[in-house]
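I've put the structures underneath this note.
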Structure 1
């Protein structure tokens, strides 16, 4: 699976399940709206007081699942950060182009944006027999 093919697949999807781990080591998951960059960075907005925000700020580690329909999915593990300055402006512009309702959320207290940089990705297509499964590791 090439970066270009992964980008095309993820770009067709607006939603992902994100998973993080709390301070007690328990898993937590949530659905978020996502945008992907050509560098395969994923962006989502959330409130800074959510469980995922607290978990990501503490560990910087995240897992995601994208595209569970039609028996095709991408799973990934990566590192999360909250961009600032010009990087934040770029992330917001991409995000708001896909989610115009995000402009309204800009006025919410403690709104923040997370950027995910994948380190491991698994693409699975269970339609053919045998299934097509490929893994990619990224050195950042």
Structure 2
């Protein structure tokens, strides 16, 4: 299939991910985050959190571990993963996400731009255990010619 604007609004299969303390720790170590609230539950609670919160860009971990077949499923829509470059990601948080939360994700194609280099923007909607939206992210990729 060739990439086209016809995929705007297309929803991928829903997926979920339970936030794991070890993944939060690994993520923090990978990005150089040293704030102890991301490593110590008792300290996080003492600082006013319900548990260990996730760092602001941790939702990328939710996407990669919760939906490992994303690149394969994108190929069905005409997105060649071999030519894909990550352009930007923008996060909007509505409430905190904590270790132990089961996050359910709805992933939709938000926009497609066709040109010398094609661009696709995906909207990720992250819902908590109660089905409330706790965060949204827009991720834009560029597909090189």
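List of remarks:
- Origin of the value 2.8, where distance in nm of label points 7 Å out along Cα→Cβ at positions 37 and 69 was derived from one of 1, 2: 1
- Distance in nm of label points 7 Å out along Cα→Cβ at positions 13 and 109 - structure with the largest value, from 1, 2: 1
- Winner on distance in nm of label points 7 Å out along Cα→Cβ at positions 29 and 93 once structures 1, 2 are ranked, highest first: 1
- Structure with the greatest value (metric relative contact order in percent (Cα under 8 Å, 6 or more apart), set 1, 2): 2
- Per percent of Cα pairs over 26 Å apart, the highest-valued of structures 1, 2: 2
- Looking at distance in nm of label points 7 Å out along Cα→Cβ at positions 45 and 77 for structures 1, 2, the greatest value goes to 2.
- Structure (1, 2) behind the derived value -7500 of helix-only ellipticity at 222 nm (-39500 (n - 2.57) for each DSSP H run of 4 or more, over all residues; to 500): 1
- Between structures 1, 2, the greatest calculated value of distance in nm of label points 7 Å out along Cα→Cβ at positions 101 and 125 is seen in 1.
All of the numbers you see were taken from the coordinates with simple rules; none came from a lab. From a predicted model like this one, the values you see are computed outputs, not experimental measurements. Cβ atoms are built from the backbone, for glycine too; each structure is taken alone.
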